[in-house]
Structure 1
Amino acid sequence: MWIRRIVILLFVLMSSLMVFSQVTSEITEQDSTKSEPIIVDIADAAEYINADGEVVKILMRDIRQVELRQGNTFMYCDTARILDKQVVAYGNIIIQQGDSINVFADSLIYQGDLEIADLFGNVVLEKEDQQLFTDRLNYNLRTKIATYNSGALLTNGGAQLTSKKGSYLVDQDLAYFSEEVVIVDSSFTLQSDTLEFDTKIELATFHGPTLIRQDSSKIYCEAGFYDIPNKVAEFRENAQYQKGDQLATADIINYDGNLEEVLLRGNAKFDELEKSASAEVIRYDQKNDIIFLEGDAFYKDATQEITSDLIEYNSESETFKTEGRALIVDGSQILQADTVDYDSESGMAIAKGDVVWIDTVENTTIYAEHTKYNKETDFLLASGNRPMLISISDGDTLHLAADTLQSFKTSAEDSSRNFLGYPDVRIFKSDLQGLCDTVFFNGTDSIFNLKGSPILWSDSSQFIADTINIYLDSNQIDKIKFLQNALIVNTADEFFFNQIKGREMTAFFADNSIHKMKINGNAESIYYAMDDSTGYFGVNKSVSSKMTLYFENSELNSIHSYRDPVANVFPMVGTDHEALKLPGFKWDWNRRPKSVADLRSKKKEVISINQNINSSSLPEDFSDDEKKEHSDHDHN
């Protein structure tokens with residue numbers, strides 16, 4: 001019997017020396033004078049051995065476990081060796097510290113003077129709902145700090161945390177983990193290099209490279225925190241968010257799992273395939289798949305670029321709206337406005353506030369207070385503050401203003417653009433000015449159609465008719481047709497007026513100047529002849545079926561009458577010049593726009609942008625013959 005006990009004692013001594021030599025470096029020096037003695041409460045068998053003048057106690061169980069006590073700490077085991085305040089114990093180790101802390105292990109070495117336990121084999125440290133599992137643990141019972149270096153698992157409610165190294169401050173509910181840190185929760189998985197974890201409130205704080213995976217999204221950072229129960233997180237230092245093809249980066253990324261919202265702050269950027277965005281702040285609503293860009297906001301996709309103070313983009317419907325001055329570049333078209341809202345139901349982009357729309361291919365610009373634009377049909381409706389169309393060609397600029405302007409294409413295949421303006425249309429060009437109620441421009445045939453008391457001025461001539469059609473060739477005026485009740489008035493001094501009247505007139509232009517005019521049907525003319533000294537020497541009145549007038553330097557030079565012409569010449573003196581004025585005569589020189597400012601100066605009630613207008617139709621008062629006239633290419 002005593003031989004067996006000596007063998008056991010030698011085995012315990014050798015094992016304790018080997019284990020103690022491995023953990024000595026982990027034990028922090030503490031004041032041993034404050035430690036209380038180790039008291040044996042229960043032992044079924046005990047043996048005392050004198051070794052070099054020191055008494056070694058060997059305690060063993062038979063029925064009951066060995067029970068030791070130091071202060072308020074209780075220790076249970078199957079076998080224990082006690083030398084002064086050092087305990088080496090084996091078998092079913094249990095340490096109870098207060099009412100809430102329990103430690104289980106296969107064996108331990110306990111330095112009673114330092115109150116430090118080194119535990120081995122199936123180690124479990126419990127505190128309420130928290131459990132730490134490892135194979136080797138150093139636990140300071142005085143400071144209640146547990147450390148490990150060979151891997152451990154911490155369970156805390158529904159979360160599980162593993163790491164290679166760590167320290168668990170049991171009394172403070174704090175844990176510090178390093179090397180291969182992994183947290184697995186029902187809603188996410190976290191991998192980190194260095195992590196601080198508050199076990200009470202379940203707050204994880206990152207101090208190194210960290211990757212969080214949640215459903216189809218993942219977040220990377222090198223500093224930050226994650227509040228697990230509240231599903232709130234902040235990520236800093238090289239912060240990145242990724243979901244599918246979406247990648248976002250920022251100085252700081254905040255995540256709210258309850259709202260399913262990601263907030264990127266500072267140098268925020270967002271990319272997805274052909275889409276990219278940047279702003280001071282980007283807020284991503286995961287639930288509704290909506291992105292909010294705030295501050296120097298920029299968005300780009302395969303077809304367009306948007307710049308504004310704030311952009312709200314719906315990824316699912318591919319719709320957006322803006323606040324603050326917005327700039328949208330869509331291929332050859334550019335839109336600027338104070339706000340832009342894309343309505344997915346109507347397919348309309350509604351722009352408000354100092355709207356500027358530019359077509360770089362057509363070299364055309366529209367200014368307005370409000371616009372509606374349908375990208376699919378390429379339809380634009382402009383209203384508010386007298387919308388103005390500006391078209392530049394060969395260094396000359398056409399300005400056209402009306403209460404409402406429309407721009408559209410007759411078909412998706414058509415490369416040319418049509419324009420419709422109404423009412424109170426005003427036109428200003430360096431060599432041509434005009435007024436009418438409605439104007440339609442056919443981009444395919446390059447024809448302007450003016451209706452509703454149209455009137456034109458060019459140099460010293462005034463033109464009126466029921467309908468006026470202006471034909472362009474290479475963006476220059478080629479000819480102008482005056483249909484029904486046409487009347488041309490020309491004067492050099494606004495005292496005597498040359499007049500030409502007929503059912504239909506066609507004026508032909510060269511180098512932007514009129515050089516010939518043909519009159520068909522009921523042609524009448526009043527012509528004041530001048531001598532070389534620019535003095536009048538008579539007035540010629542002629543009537544015929546047809547006439548041809550020739551101009552030189554935009555001034556009437558001669559008149560040729562055809563088919564039964566009747567002509568009379570009257571002297572300047574003694575002639576009733578007022579009676580010579582043809583029916584319908586009027587001289588509206590004061591109505592002539594003198595500058596671009598005159599086009600928008602008159603204040604009129606603005607037509608609502610909600611007015612239902614068919615973009616592909618002309619006003620009802622356009623006859624079939626007049627519509628057909630738009631496609632007439634006859635320049636003869």
Structure 2
Amino acid sequence: MKKNYFLIVLVLFAYACKQGKEAKNEVKEYTIEQFMSSIDINGSSFSPDETKILFSSNKTGIYNAFEISINGKKETQLTESKTKSTYAVTYFPNDERILLSADNEGNEIFHLFVREQNGEIRDLTPDSTARAQFITWSRDGKSFYYTSNKRDLQFNDVYKMDIKTFDSQMIYLNNDGYELGAISQSGKYLALTKIITNDNSEIYLYNTENKKIKLITPREGEINSQPSQFSLDEKFLYFLTDEGSEFTYLKKYNIENEESIEVYKENWDLMYAYYSYNEKYFIVGINKDAKTVIKVFDNKANEEIMFPKFSSGNISSVNVSKSEKQMSFYVSSSQSPRNLYVYDFEKKKYIQLTNSQNEEIDPSHLVDAEIIRYKSFDSLEIPAILYKPLKASSTHKVPTLIWVHGGPGGQSRVNYSPMLQYLINHGYAILAVNNRGSSGYGKTFYGLDNLKHGEDDLQDCIYAKNYLAKTNWADTSKVGIIGGSYGGFMVAAALTFTPDEFAVGINIFGVTNWLRTLKSIPPWWTSFKDALYKEMGNPETDSAYLYKISPLFHANKIKKPFMVLQGANDPRVLKVESDEIVAAAQKNNIPVKYIVFEDEGHGFRKKENEIKAYKEILLFLDEHLKK
């Protein structure tokens with residue numbers, strides 16, 4: 001009897017332990033409202049006295065400007081827009097006025113505004129049809145440089161605005177489609193970029209005193225070059241290039257003797273490389289396998305500054321203050337949104353200033369991204385980012401969504417996405433494919449999809465299913481495809497060109513008619529129109545090819561449930577494109593869901609719209625993919 005009693009106790013104890021372990025590992029499902037209650041923040045500008053940092057936040061449901069003390073104890077909202085996103089650009093150099101940037105509900109015609117210290121906001125570039133973009137402050141702090149296409153909508157001229165009178169002076173009239181890359185300290189030199197193709201761009205040096213311009217990078221071969229900054233003494237121009245290399249690296253051009261030498265190189269693309277205000281520090285950002293790696297060097301000692309390691313996140317967006325005593329930076333991960341930090345170089349200490357994650361969400365219930373690779377149809381290795389639901393197992397197989405990034409030429413990166421985490425949290429695996437043509441993996445890989453869109457790159461997405469089939473947790477009978485912009489095109493292409501491969505498709509403001517899109521590109525894209533034609537095709541000379549790859553003209557083949565989301569003010573993918581493919585798909589007697597957002601452009605900027613969109617996406621998937 002005692003023996004049996006002891007056995008029963010052991011069984012009950014084991015069962016209790018098992019139940020306790022399962023309870024501990026239980027993953028809570030969160031609503032989209034909870035996910036969207038987390039905050040997205042970006043940008044950082046130190047106040048003149050370096051006691052505060054200016055940034056943008058969507059805490060109010062739409063982006064507004066905020067400032068926070070460097071001890072993190074006081075946060076102040078500086079703008080109160082309720083209808084259009086307003087982004088913080090920079091403090092003025094010697095007072096606490098600030099520059100702001102905003103467009104009109106997603107139309108991408110950005111203006112520059114000043115917020116006076118009394119809170120009054122004034123439009124400094126009021127032309128309703130023209131864009132304006134802040135470039136940098138003059139060294140004396142009495143003016144700033146900006147570009148605008150107010151003279152000719154096709155080209156961005158360079159202006160200098162006096163911050164006492166707010167009068168502007170044109171310093172470069174641009175009739176050749178150049179893009180401004182850098183301005184020297186005195187304003188004597190401009191570094192301009194001429195985009196030839198996606199694989200080829202040139203740098204020109206313009207002298208504002210004698211009005212002469214000259215090419216300073218090689219013209220032979222496919223070489224991409226991009227200006228970074230001029231040296232403080234104006235003897236050198238630093239620039240990024242992929243000359244003789246798969247990846248971009250930093251060189252410097254000697255203005256006097258016209259020679260260029262290598263400065264810094266990694267085995268991945270340099271995203272940026274620059275020196276701090278008085279060149280005390282050298283900062284590089286590296287795109288290492290879809291993650292950002294930041295390195296900061298003491299320029300005089302030529303030693304790397306060792307920062308604290310964040311096991312659950314990556315450092316990005318570094319900004320060294322004017323005094324070079326402090327540095328702001330962001331830390332984020334696939335499980336947590338960006339948070340702003342400040343680092344004291346002398347004390348070698350840092351402080352977290354913001355807490356962007358909704359406290360109702362346990363980060364351990366969210367999924368950490370995993371970098372994987374698989375072979376495509378031609379044995380090319382395709383990089384991808386896997387988000388496997390915590391509940392997925394051999395006894396609980398889950399449906400999967402192939403996520404396709406925007407572009408063409410974009411890259412899925414390891415960062416926080418409330419939409420993806422929401423879908424994962426509700427039982428969907430996500431495989432974010434960096435198909436051929438994606439940036440970040442060398443210029444050969446980048447160019448592999450030229451004039452092959454909707455073909456080889458689509459096969460890369462299809463072959464992702466082979467990887468899923470090798471797992472023991474993915475239900476390969478339930479694989480859908482989802483993407484935005486170029487990724488939206490890939491969704492429509494998948495449902496028309498390979499109608500049996502995916503169970504559902506969700507197109508978020510995606511191109512469906514390349515003939516129309518390439519003819520109706522915004523006028524401010526003129527400078528790189530030829531590059532876009534080289535990659536996609538020219539609507540005047542390649543109409544047959546563009547007809548072939550445009551899903552709209554093959555919509556009669558769509559036979560799987562199809563969802564389309566579109567912004568009414570989108571200047572890149574016109575609403576009529578989505579209207580037409582939805583109407584065409586509806587003729588096929590299949591489930592089609594269409595949602596138009598009247599106050600959005602090419603992407604979402606308002607939380608209420610994101611909440612509606614992502615909730616509808618989940619409902620659509622639950623009905624047509626999960627069941």
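Comparing relative contact order in percent (Cα under 8 Å, 6 or more apart) across structures 1, 2, which is largest?
Of structures 1, 2, the maximum of relative contact order in percent (Cα under 8 Å, 6 or more apart) occurs in 2.
Suppose mean count of other Cβ atoms within 10 Å over residues 256-263 works out to 16.5; of 1, 2, which structure was it derived from? The read-out was computed on structure 1.
Identify the structure, out of 1, 2, from whose coordinates volume of the Cα convex hull per residue in Å³ was calculated to give 182.
On the way: 1: 203; 2: 182.
The read-out comes from structure 2.
Matching task: -5000 is the computed value of helix-only ellipticity at 222 nm (-39500 (n - 2.57) for each DSSP H run of 4 or more, over all residues; to 500). Pick the structure from 1, 2. Label of the source structure: 2.
Of the structures labelled 1, 2, one was used to calculate FRET efficiency 1/(1 + (r/R0)^6) of positions 120 and 448 (r between Cβ atoms, R0 = 41 Å, to 0.05), giving 0.00. Name it. Intermediate results must be reported in sequence, preceding the final value.
Numbers: 1: 0.00; 2: 0.20.
So the calculation was done on 1.
Which structure, out of 1, 2, was Cα extents along the principal axes in Å, for residues 304-463 alone calculated from, if the result is 58, 32, 29?
Working: 1: 58, 32, 29; 2: 54, 41, 22.
Corresponding structure: 1.
Laboratory data are not the source of any read-out in this text; all were calculated from the coordinates shown. Remember, predicted model here, so these are calculated numbers, not experimental data. Cβ atoms are built from the backbone, for glycine too; each structure is taken alone.
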